[in-house]
Structures are given as structure tokens and as C-alpha cells.
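Quick note: the coordinates plus some simple rules give every number you see, no bench work behind them. Small disclaimer: the values here were computed from a predicted structure and weren't measured. Cβ atoms are built from the backbone, for glycine too; each structure is taken alone.
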Structure P
Amino acid sequence: MIKLLLVDDQPMFRGGLAALLALEDDFEIVGEASQGQESITLAAKLQPDVILMDVRMPICNGVEATREIHQRFPWIRILVLTTFDEDEYVFQSLEMGALGYLLKSTPAKQVAIAIRNVHRGYSQLGPTIAPRVFSQVKPPSTGSKVEAQALFNERDLEILKLLGQGQSNREIADAMHLTEGTIKNHLTNIFTQLAVRDRTQAALWAHEVLLS
């Protein structure tokens, strides 16, 4: 069961979203907040698995709340769900620790899929958001397929390709007939080689260099 905290300053939207998500068998709505400071308090108390976070709210906005929650509880996944698609909000939210960014116009079924993907640990960007994020990301360390082939062995390159396609560690392990622990060890080495902090940055690199 995925425990959800909904954060939005519009009660009607929040209530409608809660009703739709409650139809999913693997979701449990554990709390609702109307502004960022309240979301920080509830995150500490309820320890949700995933927070659906609006960005523009009174008292404490979603970007600041995301930063605070991510610093204090890095295991809690944050998915931004908002009407605002300005680059400032998108990049600040992702920089502060959000794993995904969707617009409220996203169909409920797609939101449910995104929640499950974020819960499993990888990024989820809306179709109008992703191209803008990718266009701003400069691949670290190396920038060509030839250089990538010199830097990594065939197994690491295959892992990177699957990572760039948004697959989780378990999915990569199943596809390559390896254990999840082996995949984690390879990813640790890959992160070091690329000089990146996490799987999201490595996935963006793979998307730009290996899959473009």
C-alpha cells in the first residue's frame, strides 16, 4: 500500500483528487494539507510514501516545503502536481528534491501511474515538462557515444540505457537476468564515473548521450 499526502490550497481540487486516487487498490490517503508549512508538519507525523505537492500556496510554497521535507526525510518521494508550468517552478522543485513534475490537466490514470513510478524511485515528468528539462541538462563528464563506450563496459552501457528509459532497479535486474544487488553495485560505480549524485542525473545523461 502506497501512503499518500495531498498538498494543495484548493479544497475542491484536493477533495476530488483524493476521491479519484482512493479508487486505486494500492493507494491510501493518509493526510491532506492546504499549505507548505502544514505539509512539513504532516510529513513528519504521518511519514507518507509519496507527497503530491502544489507549488504556489500561502504561508509556505511548495518549493520551500519540498526542500525542507527532502532534507529531513529523504526517503519520502515528492511529486509536484500543479497548474503552473513556468521553468522557475519546474527547475527549482526538481533541484530541491522533487522526483516528478506533472500538471493538473494530467488524466487521473496517468497521475496514478506517475505516483507508482515515483514511489519506486525514478523521475516522472509530464510530456510538456520533460523536453524542457532535457534541453537544459548538460551531460556530465562525457558527451558522445564513442566516449561513453570508452568509459563503460557493455554491461554498464546496457544498464544506463535501461535507466534512461525510466526502468527501476528491479526491472533492470529482471531484464538483464541479474540480482538487484548487482545492479545497485554497478550503478554506484556508474555514478562515480559520471560524477553525478543520483540515478535521476545518470538517467538524464543516458537519455541525452545513449538514447538521443
Structure Q
Amino acid sequence: MKPEIITYCADHSTPEPELLQALSRETHLRAVHPRMLSRWQQGLLLQQLAALLKPGSILEIGTFTGYSALCMAAALPPGGELHSYDVDDEALEVAQEFIGRSPQAGQITLHHQNALEGAPTLGKTFDLVFIDGDKREYPDYYRMAMPLTRAGGLIVADNVLWGEKILDNPRSADRHTRALQEFNEMVRRDDNVEKIMLPLRDGLTLIRKK
């Protein structure tokens, strides 16, 4: 896609809030892999989806520096909550700093833990689940998330195109690619969900549980 088209789309979308602009700058200054940061186009889509769902509870698998958490939490109704899991100490430090500056700070709980271990122990059912953690664990995230998601709820998975490497030979030595290929096939064959894969940034799949 031409850069001019991307700029045109951005110019015709809701502007990125100042707090998220500052978080993006800070992430590029402090994070080892700043490319992992969600961008506003994707963040705004997550926010719009959350606004439509009016979720009482959101589960995020993979916090990084908190950009997507802030986007989704902006659409939480009063009393709604977001639980986000990550194991990266430095990234969570940045996330905590910026979440603390947001109006939704009291609705967001950061967990320094692998979501596979922590999320099932919360005893909660989620309206919206965002998967953006360790790509090697995507199949396990999906298996975990399905029973935790309410009927009619939405699971959103990021990086499902993986720089187009998902088109590589399935016997590739890259564990990340193999896991994403397995995840994509799991979702494709799951008759209990409706799904659409979008070529937005590095690929985004929307999965609605029937």
C-alpha cells in the first residue's frame, strides 16, 4: 500500500490522543523492540470494537508498554475492568507509568505473570480478549481463551500474518512461524466461531464466539 494512502487514512481518522503520542515516543526511547508497539490505526480499531461491545471485562495477553490496553480501556463502561498480562519487567514499568496518568487507571490491572498461568485463576468470563503475547504460545492462548470468553464475545489476535512468513513451508525451523500457522488453522477449522482475518499492519483476526 502506498505511504500516501496510509497518511490519507490517518488524516481522515480520529487523531491520536496526546497521552498515546507520548507513550509511543517513550517506547521508542526505552524499549529494546519498539516495533512491537501497537499503532494508532490498530489501537483505534480496538477501541471502536470495545465501544461496540460495551465490555464489563477485557483480557489482554501481552501488555508490552500499555498502548493497546489504554486504547481498549478508554471504551470501558463504569465498573468495567481490564486485566493485562506480561512477563517483561521493563515494558511493564513503562506501562504502569502511563496507565497511571490515564483516566482509566483504576480500571486496569497489570499482572507480571504468564497469562496461561494467571488468567484462568481470576474466575472471570471476558467479553473481549486481545491476544498479542509470545507467538509460540498462540495455540495455547486460544485454547485457554475460548472457555473464558462469553458467548457472543470477541477474541482479537494480532500478528497473524507475521511479516507474511505464515506463507512459508510449514516445516520451517522458525517456532514462531509454525505456532502462528497452527493458530491460524485452529481458528479456520473452529466451527464454534465466526472469524475474519484482516491485512491490517501485521494481520489481525477477529473471532466471535457463537
Structure R
Amino acid sequence: MTEAGSTEGLQQERLDKRRLAFQQAARELFIEQGYERTTLAEVVDRAGGSLATLYKLFGNKEGLLDAVLAQSRDLGHSVVERVAAQGLPPAETLHRLGAELNAIYLDPPNLSVVRIVIGRSICDVDFARSFFDLSQMKAKLAMRALFRRWADQGIALNGDPEMLADLFLSLLVFDFQIQAVSHGFMAPPTEAQVRERTDFFLRGAGLAG
């Protein structure tokens, strides 16, 4: 590598580290005090660097928010794909998914991020649709693929595979939305309650056996 190439590589590495530092600081501040109340100067104070570098990397505050949210869009689909790939019986698969997705959805930082998304979605429909397509829709499609695979394998289902997939996911997303909107006014479900709900679903879907 030439000296010029080495210098460019080091500069890019420093920018990448600065980008991550800005994103981490912004995420923390957005969660702690809200997107609207957070200033870019506060992000720089926490992350280090300069406003000029922040603008160079993200353009503006909305660009920084987009970068922060891009780190939080995997709200379940990778979990569904990972557990589905294990090839476990349906009952065990859904119990694992119920427990893992519930933990992700009720994680306080994720709830805070979703509150930011809800607030911004009011005045930016395109933003709302993009975030939904890259987060909840991906989880929904992964869940539908799992139920269709079971149907193709000859596993008897009491209903259309896609409908059942949507119903199961809705059992978990409901609490996610309630907690995000109510700020914890209603108590979240316990592990035992999540398991009981999953058992109820399994009986209705014909998968209890």
C-alpha cells in the first residue's frame, strides 16, 4: 500500500469510529431525554469530535436519527429466522420465539426507540412506512415463511398458515405497543403468562401435540 493509500485508510478508520461514537451518543441521549429535546451540541459533547464532522457524516439531525434507527430495525426477524432454522417441533419453536421476542420487544431501550418512531411518524409518513417495512414487516414475513414451511411438511394447522403466523406475532406485538404508548402504566406480561398464551395459541392452531 502506498503512503497516500495508508493515510486515506487511517482517515476512513477514524471517520468510521467517529460515526459509531456519534450514533451511540445520540441513541443514549434520544432515549434519555427524547429526540426533540436533544441538541447536536449535546451529542458532540458526549461523543467527542466536532459539529463539522457530525454534519459531514450525517448531514443534519434527521440524518443522525436515521442512522440511529437503522441500528434498531431488527425487531425480531433475525430471531425468527435463527430459531426456525433449528428445525424444532412447532410447540418448542413457538415457545422459544415467544420468550425471545417478548424479551426484545419489552427491552426498555427498544421501547424508547419505538416511542421516537411513533412521534416522528406523525409528520413523516414515508419515514413511518420505511421503518415498518424494515422492521416489523420483516419479522412478519419470516414468521409467515415458518408457518408455510410447516404446512408444506404436512403438519396439520387449524387455519391458513399466514393468518396463524400473524395471530401469533400479534400476541407479542400487542404488549410491545401497549408498553411503548403507556410508558409502563400497564404491567408487562410475565414469562409464565407468555408461556400460557403460547400454549393457548398452540391449542387453537392445532399444534399442541
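Side notes on the structure shown:
- With helix-only ellipticity at 222 nm (-39500 (n - 2.57) for each DSSP H run of 4 or more, over all residues; to 500) derived as -24500, matching label from P, Q, R: R
- Comparison of P, Q, R by distance in nm of label points 7 Å out along Cα→Cβ at positions 36 and 108 - largest value held by: P
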